[in-house]
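FYI, it's all coordinate maths here, none of it is from the lab. What you are looking at is a predicted structure, and each value in this text was computed from that prediction instead of being measured. Cβ atoms are built from the backbone, for glycine too; each structure is taken alone.
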Structure P
Amino acid sequence: MTWLAVAAGGALGAVARHAVNHLVHVRWPTLRVPAATMAVNIGGCFLIGLLAGLLASNRIALRFYWREFVFIGVLGGFTTFSTFGLDTITLVRTGAGTTAIWYAGLQVAVGLAAVLCGLLLGSR
């Protein structure tokens, strides 16, 4: 049952990730950084922090399969840190090393801050 929960959640997360990618590229087609990946990773960091905070503070309760569905499936399919790595390396390989450093540093710093904000908000 766990595998089905993760697979179903992963499918939903992947579709949501693709939707964000599409919307960002339609809205801002000339951006020189992979903004869709940044938006997904930071948004996913916030959501995982928020949900973890809500669970930790007992404001919500999720049965085991629902936790697997949401955390591993949906959020795992939605947040694409591996794509972040590939995008960063691609920036470096295409001669945009300074942009790659800013992109990676900003995304990690803001992502961690988003997890903390979500956790604190969810724990209230």
Structure Q
Amino acid sequence: MKSWGKHLIIDAHKCINISCPTAILRFSSHLVSSIDMIPYGDPILKHFGEGSKAGFTLVQLIETSNITAHFCDESRDIYLDVFSCKDYDPKKVVEIVETYFYPSSIRLSVIDRQAGVDNKIPLI
């Protein structure tokens, strides 16, 4: 069965520029165009949260789903999700994260998404 979409999850550790809204918005624009997606409206970027959870959150709708990220001020970590029913290259996403934020390390997971009877996972 062909998957419905691809979901890339990136945890990037000890980054720079994560408190700069201009850098985050440039990153978002560059990411969308580099993976050949079409933005659906302007990105939403808000700084909120308290203590160790405070930071910017980015939401960029794309015609084939969405890109979301949280930039944690205290730890300087980024939690990025790219979900699309249009195929894209996860390596390109990693390259762009490295170019903009210079993480000391990156952990990633790629999940092929497909609802249906073949994917029986017990509910918790």
Of the structures labelled P, Q, which one yields 1.1 when distance in nm of label points 7 Å out along Cα→Cβ at positions 57 and 81 is computed from its coordinates? Q
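A value of -25500 was computed for helix-only ellipticity at 222 nm (-39500 (n - 2.57) for each DSSP H run of 4 or more, over all residues; to 500); which of P, Q is the source structure? Walk me through the numbers on the way to the answer.
On the way: P: -25500; Q: -6500.
So the calculation was done on P.
Please compute mean count of other Cβ atoms within 10 Å over residues 25-32 for structures P, Q and give me the label with the greatest value. Walk me through the numbers on the way to the answer.
Working: P: 9.5; Q: 18.2.
With respect to mean count of other Cβ atoms within 10 Å over residues 25-32, the highest-scoring structure among P, Q is Q.
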Ranked by relative contact order in percent (Cα under 8 Å, 6 or more apart), the structure on top of P, Q with the greatest value is P
Assuming 28, 17, 12 is semi-axes √(5λ) of the Cα gyration tensor in Å as calculated from a single structure, say which of P, Q it is. P
